[in-house]
Every structure is written in C-alpha cells, then in structure tokens.
Structure P
Amino acid sequence: MEHFVVQKYLNNPLLIENLKFDLRLYVLLAGVDPLRIFLYNDGLARFCTSEYEPVTKSNIKNLTMHLTNYAINKFSKKFVFNTSETQMDIGHKRNIKFILQYLKDKGSNIKLL
C-alpha cells in the first residue's frame, strides 16, 4: 500500500519569513437547515521548514519546502518547537492569532477581537 499527501498547490503563495504556511481552523457545523456554523476563535498555522522557491523539476521533491504538513516537517532538522506560552512568533507551528497580528502589522485591514 502506498501513501500520498494531496493538497491544492498555490504557485504564488503568501509567505511569512519566506516560508509557506497553511491554516488549520476548527469549525462546528451545527445544522444545515437553517445553516448554523461555529468557528472556534483560535486555530493553527503550520509552516514549512525550508524557505520557499517556486516549484521546479529539481526542487519538486523537497517536501519541507512545498508541503506544510506537520507530519512531514516535524522530522526536519530545521523544525523549531514553540514551548513558550507568551511568544507567538517562534516555531513552525503557531496559533492563528499570530497570523492575524502579522497581517495587521503589514497593513491589512483586519479587526482583531
């Protein structure tokens, strides 16, 4: 049996610290008629451990550059665990509040609650 990881590839991704990242958001679908959805007020941002370069034939197999999966990146020698409860800007796994603050600091029109 072979195992595969599949995700839509973005050719021009938003980068933070020159790293690709994804967001893991937690949603509860409480009903469909009427539609009731609850979004948890926190989530995770998972970062690659190798700096991003546009995909080429020579780097396509560099999984730690192109895939944000924790299961892949946690084995990288570059992976940094964040053990601080107060610093949100370190490590390859950060909370969603860091991303929102980062975007706000860069000039995005985001209202932080």
Structure Q
Amino acid sequence: MLMHPLKHAGLALATSLSAMLNLFLLYRELDHKLGGLDVEKNIKSLLRSFFCSFLMGLAAYLICSLGDWTVSGKVMEKSLLLGAGIVIGLGIYLACSYWVKNEEMLFLLNIVKRKMKR
C-alpha cells in the first residue's frame, strides 16, 4: 500500500510500522501473562536508551561527515572514518549508559565482572 506513493521509502515505513505494532501486541500479551508490568519503569529505561542512542548517533554522524562519501575511491580513508565512527559511537553509548545508570547496562556489567573473577 505504501510502496506506490512512497516507493522504497514506503517499504521501509511499512516495515517500521509493522514492527511497532508487533512490539505493542507482544508487550500487551506479556503484560497480561505476567499480571502487570511496571510501565513507568520501562518508559524511563526507554528514554535513557533513546538519549544515549541519540548521542551515539550524533557522534558517529559528525565523525563520518568528515569524509566525502559521494565520490568513489579513498577506500582506506572511508574505512578508517567508518571504523572510528563505530568505535567512538559505541564508547559514547556505553559511557552514557553507565552515566545515566541504565539498568540493562549495569546488569551486563555485573555479568562481565562475575566472569572476570572466575
């Protein structure tokens, strides 16, 4: 339905909309099966993740915008910029998640600490 007016962007939009609908339906079913979920806690966690993702994306975008991606060639330069964007973006996301006390990040950090002690 969306492909005709929006072409390939319609396909991407349809995929995103179906994923959001799937998330809503699965969340509702899980809420029903478990007898209630802490919605406020989940929304706070989602906002923390969104904030950290935004900072990560911004940093990666700024780093990658240093190169000219419209011309062919310069493979090494583009590879280094892309690699730097990924590594620095990941570092920013992890540091930000730790800073905002993202529960999922602290859970993973505790797992890593336990594995290191063994």
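Values quoted throughout were computed directly from the atomic coordinates according to the rules given, and no laboratory measurement underlies them. Everything numeric in this text was worked out from a predicted model, so none of it was measured. Cβ atoms are built from the backbone, for glycine too; each structure is taken alone.
For the reader, a short list of remarks on this structure follows.
- Structures P, Q were shown, and Rg and Dmax of the Cα atoms in Å at 16.1, 50 was computed from P.
- A value of 1.8 for distance in nm of label points 7 Å out along Cα→Cβ at positions 42 and 90, calculated from one of P, Q, originates in structure P.
- For helix-only ellipticity at 222 nm (-39500 (n - 2.57) for each DSSP H run of 4 or more, over all residues; to 500) computed as -3500, the structure of P, Q it came from: P
- If distance in nm of label points 7 Å out along Cα→Cβ at positions 2 and 18 is computed and equals 1.1, the structure in P, Q: Q
- Identity of the structure behind 31, 12, 10 (criterion: semi-axes √(5λ) of the Cα gyration tensor in Å, for residues 10-73 alone, calculated), options P, Q: P
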